[in-house]
Every structure is written in structure tokens, then in C-alpha cells.
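Structures are listed in the sections that come next.
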Structure 1
Amino acid sequence: MQNSFYDVRMCPENSKWEQAISREIVLYNRNNDIRTDFERDYTRILHSQAYRRLKHKTQVFFAPHNDHICTRMEHVLHVASVASTIAKYLGLNEQLASAIAMGHDIGHAPFGHHGEHCLNSLLEQKEGKNAPKKFWHERNSLFFADYIETLQDPDGVEQPLNLTYAVRDGLICHCGEIDQQGIKPRDEAIDLYSIKRPGLIQPFTWEGCVVKIADKIAYLGRDIEDARSYHIIDMSSYRTLREIVGSTLGFENKGAHALKSGKAVNTTVLINDLILDLCEQSSPEKGLCFSDQYFRFIIELKKFNYSHIYNHWRLGEFGIYADNIIGTLYRTLQKTYLYAQNGRVAQALKLYPKLCETFEDWLIKYTNYRPFISERHSFVDKKTILKYNTQTVFDLSDSNSFTKCIIEYISGMTDQFAIQVYEEIISF
């Protein structure tokens, strides 16, 4: 029902407001800003480099050459559109929902979820109680927002994004892979880094819950459309899809019309119907939920996507290629550990110019690395190193911290850049 969540929206009258708008450190004030706290978060994410790189990161299909295939950036925009529509209709804070949606995947690895699993596998190989923890992109989005991404303040000093608690919470709690009905926000504010696994802790705000569901709505339909463009879904699979729609929604439902001919999936109709059902069924008392009919449809549609798209043999073959790329980069950079401690990474990576330049710049910005002054580093002086007003994120005296440093560096790559530096390494 329209505006049915108005009384629980995130606003100054909400008991959670002060916690929701709190930041880790005070954010500078321009004295002439007309934006709200959440609007500032939205634009800080929009101007971050991690957001820009999403245009060349996998959604489902790796490094696509087809300009009309969904990339991670387009997915994020779909989620923002869906979340904004739901929040506006229900009377929630549209600005907060949009900010969370814009930033929810800034920590995603190259090559989509396959790249994420690969990085996690590399971390799991490390032993010892101080070894780095698991890699999961929801937590990595929070980590990038808190420690990696910086913007210049009015004095030209690089500062962390320093987002509000409500937005940071939405980043790490956005996982929609677990099928749930009646989603409601949790009551307590917690240390967000105490969350150990994705999907188990509900967001702190209703707006964060909206983004969690919007993520699912956005990817289900669009992934089918892209799979059809690449002929991943054949006519036999399409008949299965039509049967799912007919058995769960009935062909009298307008959302099924696009599938009757077996020629196309109308993504906009599918997304629209899911949004309408959610808005009609949800209330602060019941939580955010779909009708039983649409919830069954979502579950069956997810099963279809995994069976006919995500587990398709062609994606599996490319997954092997992606494993080789990420594994090669990881092993190559691990070999530079002693060089990093002596400030001579440029010497270790001199045969790989793109990898050398970007990795050493990463070390200069985020670690206690101090390069041995050479011709390449004639520009590196004390002023350059100190322009980053951030703490040392990774400690080169600790091998586990260095491993984490490498994992985070790789996670920030686009598909294309990872392929380029991989080819530098394997080409003679």
C-alpha cells in the first residue's frame, strides 16, 4: 500500500536517526552544501574510482564484447532504480535506498561471483590464526568504502569516503541470495566487521532491506535476457521457462505474456510485476514480502537460472580461464614480498610494466612501503607520500597482511585489466 512505511522511514523522527547518519570521523563541511547526508554519500560513491570500474566488471558474462550485455555498473543502476521505486512508493527514504544501491557492489571482484570464489579459495589456503579471513564481496564493499576509496577534500588531501552508518550497513548486509519472506530490519547497531558471513544479519534500516530485495529483482530478469542474447538459453530451455511461469503465475498473468511466443523475455515487465507484488504485499507488520505465488515463482526462476545459465558449460570453461588469471596474478605478486620490504618492487616486476606501476602505486598509498629512489621514483617525495590522509591499511612486516594487500589489489581490477596484466606475465 502506498506510503504504508512512512512512519518507519529513516528520518530525524526515527529513533535510529542519530546512529544512521553517524560517521566514523567528522566529514568536512563546505558551508554551502544543499545535500542531505545520504545525498552526500550517493555522490561520494558516484565519484569513487571503484564505482567507475564497475563498467568493466562482470555481471554474469565475462569481459563481454557485446556493448548491450549487462555489466556490473548497469546491474548497480538497475538495483538503484528498483530500490528507489519501491522506497518512494512505500514512503521510505529514497535517498538512503539509492545511496546503498549505488555502493553495494564496489567491492566486487573481477569475473563476477567466480572471481569472488577464486579469491576466497586463495585466502583459505593460508594457515594460522592470523591468516586473512574469507573473501566475500559484501564485506569487501564495506572495506573499500572505509579504507580503500578516497576523495580529495577542499584542501586537496585524500580522505576516505567516510560514509554514514546506515549506508555502510546497507553495503555489508545487502546479500539477497538467501530466500526469505517478511524481511525486517534489526533493532541494534553493531560493529559491522563483526558480521562473519553474508546474508545472515538483516540491515539496520528498512531502506537497506529494500536494497537487499531490489538486488534479487534486478538480476533475475536481466540475466535471462542476456543469456538469450548469447544463445545460452535454447528453445528447449525456453519451454522449461514457460512451464515455470505457467505453473507458478498462470498464463493469464500479464507478466507471462512475453513468454507465450517463446521469442523474448520482457525484462521490464518482469521487474515491474515483481515490484508491484512486493509493494502490494508488504507492511511494517508483515515485513517486506511477496505473495506466495510470486515467492514460488522467484525460487523456481532462480533454480532455472542456475541450471540453464550460471552452470552452463561455456561459463564453466571461462571460469577455468579466470582461475588461471587470478591465480597467476596472486602467485606473481606473492613472489615480491621480500622486494616490497626493501622498497624494490619495481625491480621484481620490471618485465611487467602495467602490473609494476599499478601495484607499486597501490603499495605507496595503502602500506608502509617506501620505494627505493630511482629514475622511476624521482617524483616520489615526502609530500607525495603524505598527501594521503589515511592510516596504513596493510603492514609489510606481516606476511598475512601482505597477502590481504594482494587480494584487495586484485579484487579492485576490472576484467579487462586483469586479462592485460595476465598476458604481460605469460607473454614472451
Structure 2
Amino acid sequence: MEIDNTTYEDLSLFSKEEEFSIFHKLDFTRTRGGKDLLLEYFTHPFSTPGPILATQKILGLILARMGEWPMAVSNGTIMVMERFYETQIDEIPHGQNLPAALSYKIFHGPDYAVVRYSVGHFGDFVRGMSQILALLGSADCPPLLSELLERARRLLDEDILRQLAKTGSNVKLNPVQVIYFGHYLRHRFKTAMTSLIDIHNRLDAWYSMATAMQRFQLSFPEFLEQEDPYLEAERLYHLLLPNPVAYDIRLDRNTNFVFLTGANMAGKSTFIRSVGVVVFLAHLGMGVPARSMRLTLFDGILSNINVVDNISKGESFFFNEVQRIRNTLEKIGSQKKWLVLIDELFKGTNMQDAMKCSSTVIKGLIRIRRSLFILSTHLYEIGEELKEYPNILFNYFETTVKDDQLEFSYQLKPGISNDRIGYLILKREKVVEMLERL
């Protein structure tokens, strides 16, 4: 699925501030390599149903065995193993030879300490991988995972590795064992280790996704195989909010455009982002923050939410809004299925101009039935002229005023808002009073 950098930023899929990042919220990896692979999944969401469904099956299998998942392998384990091959040490004696082992310990003390420490971490890794293989190896194992596990079994199919796995993490190895295992790992295991780490990274990324699903009670969406776009979600909510309000939504070819109104802070932007995030996560093969969800495969997500001006290029806010709309039209003009999210169209020009531009853009977009649209606006007036189009849904977020205080229900309701609360906010924040005293 295609997503550009603007959409990644608009949906807060990544952020330098972790509390505002979907990726960091869902990252439960235990190794750097696992995190890198999870990041790769996030930057390359799937475009075909096969990998999505395969990932769902794998995560389902891991979820069923979460309580037994081994924790023997950490990022520190991987780092020690990799550094073992980078560290310059004297030649390790070959074989199970007590005099040679004692000699190496006595006359090459620092190198012996490195070998002994490293062998312990190799033992943790081999044990951990063996436990995962035993845990996930079953008749209902999805083919993608089954092939990966079989490859790991072949790489671990050595008597000496089985001996190492049986030593136990709390067992202190004697000098003969240290030299025996150390020589093998140093000279015969490096290639296999690199491959096994790659396999573990993938398992770690999947484990992280499954952990996120369990932690936040995410549910697998159901993908529909049909030509026309479809999206239906029940009790959909935003992952980054501590106390989110849930929404229901249903869009299809016949009603593929949401015209969304409501006051500032009423919940429009949150709702738009929530929809974008769940569609994105669904295309990773993950669960989504909704009670249930059914959708078709989308070719991409495009958003127009946080448009800014560019002083260095001399580009105005309005110019960049126009360029974003142009880019959107170039993308969705084909027969592909897109989810298009637009928040407060044409904020960078005067009201009359914005109304004319918005009306023109909306009347053009609603002719594209192969994509789904959610568009929010403060320009409530143009809603009346759009009621003649049967494929537009009109929804709004209600704001009530009680004792000069604003109250937001954050509930999505049918219809068009007529809230006018700008002056009330000025008054509530004492701005009117301050101006009167000037």
C-alpha cells in the first residue's frame, strides 16, 4: 500500500516524541534487529492479501502461546554474539583437552574471559531459539512461519549446539567446556549465527505485534475480496488517546464521501486520523483498535491535514494546500482504491474564496467512486448545495454551551453542524475583557 511522508506525519505513525508516535506505542521488540524489521513493516505496508492474511495467522499463533514465550534472548545477547567475532583474541585450542584448556585460561586470561562470557550468551541464544521452535512448531503453523522455523532447525541441527543448549543459563562452564564450545562458535558457527539472528529478528517483530495486540486488545479486521471500496468499523478509536471515544463508520461505493463538520476541538481531526490509522494497521496484518472491522484492500492512503507554508521556497499556506490537492488528484485519478483524508480544506485563504474552492474540489472528488473520502470543514454553508449528491454522508461533532463553558461529547452524529463558538472562546479566555480595558 502506498503512503507518502506527508501522510505518515499527518497520522502520527512516526514522531520524534514517542508519546505521539503510533510506532513507539506498538513497539514491544526486545532486540535492535527486531525493531529495525518492525520499522520496515511500518514503512512498507502490504499491497496484496496474501502477506496480510499470512501475518494475521502468524500473530494469531503467537497470541495463543504468549504465556509460554521464552525471554532468553535480549538485545544484549545479540550484541555479545556479534562482538565475539569482531574482538581480537588469541587462537582458541581445539578439542576437549584439559591441559590445553587450563593453559589457555592461565596464560591467556583476558581472552579466556571473553570466550567464557560470550559462550554463555551463545548458550542463551541457542536455548531461546530452540524453545521458540518447540513452541511454534505445530500442524497449524502457517507456511511462511513454517519455512522460517524449518530453516532455523537445520541451522541448529548440530550435536555440539544441542549440548550447549542443555548446559543451562545458571550452570558455570568448566575450562574444557569453555574451550570446546568457544572454538566451534568462533570457527564454524558465524555464518549460521548470522542467519539465525535474521530469523530471530523476524520472530521478534512478530512477537512485538502480537504483544501490542494483547496489550491494547486489538482485533483482526476482515478483508473483503471485491472491486468496489468498502470500509466498516464498529467502536473504532484512536490509539494515542488515554480515554478515547469510539466511533462507528461505514463507507462503500454508494456512500463514499463523509462531509464532516463541527467546532474546533470537537473531535474532527481525531476521527479522521483514527480512520487512517486503522486502515494502515490492517494492511500490516495487525489487529486494529476497533471492536470489529471489515474492509477491502486499499492501494494507498492520502491525507491533507497538517499543511504548512514554506518560507524558504516562498510558498504560501494556500499554495501548498493547492499543490497537495493536485497531487491527490493525480494519484486517485486511476482505477485504484484510495482512502483520502482531508482536514479543514483551504484554511489559507479568505472565507468566500475558500467556499468557492472547496465546493469545486468536493464536487469533483465525489465523481470518483473507486476511492473513499473523509473531509472536514468549517464552511458549513456549502453543505446545503451538496445535499443533492446521494453518495455524500453528512456527519458532525456537537458542541454545547453551559454556563459559558464549552462541552464536547465527541460523538459522531448525522447532519451538519451550525456551531459558532469563536466569540465565546474569546470571551471565555478573557480576551474580550482585555480588549475592552485598552
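For the reader, a short list of remarks on this structure follows.
- Source structure (of 1, 2) for Rg and Dmax of the Cα atoms in Å, computed value 28.7, 96: 2
- Answer label among 1, 2 for the case where distance in nm of label points 7 Å out along Cα→Cβ at positions 59 and 419, calculated from the coordinates, equals 1.8: 1
- For 1.6 (distance in nm of label points 7 Å out along Cα→Cβ at positions 11 and 395, calculated) the corresponding structure among 1, 2: 2
- Parent structure of the calculated result 3.2, given that distance in nm of label points 7 Å out along Cα→Cβ at positions 243 and 275 is the read-out and 1, 2 the choices: 1
- Structure responsible for 14.0, with mean count of other Cβ atoms within 10 Å over residues 67-74 calculated and labels 1, 2 on offer: 2
No value in this document is a laboratory result; all are computed from the given coordinates. Note that the structure is a prediction, hence the values are computed from the model and not measured. Cβ atoms are built from the backbone, for glycine too; each structure is taken alone.
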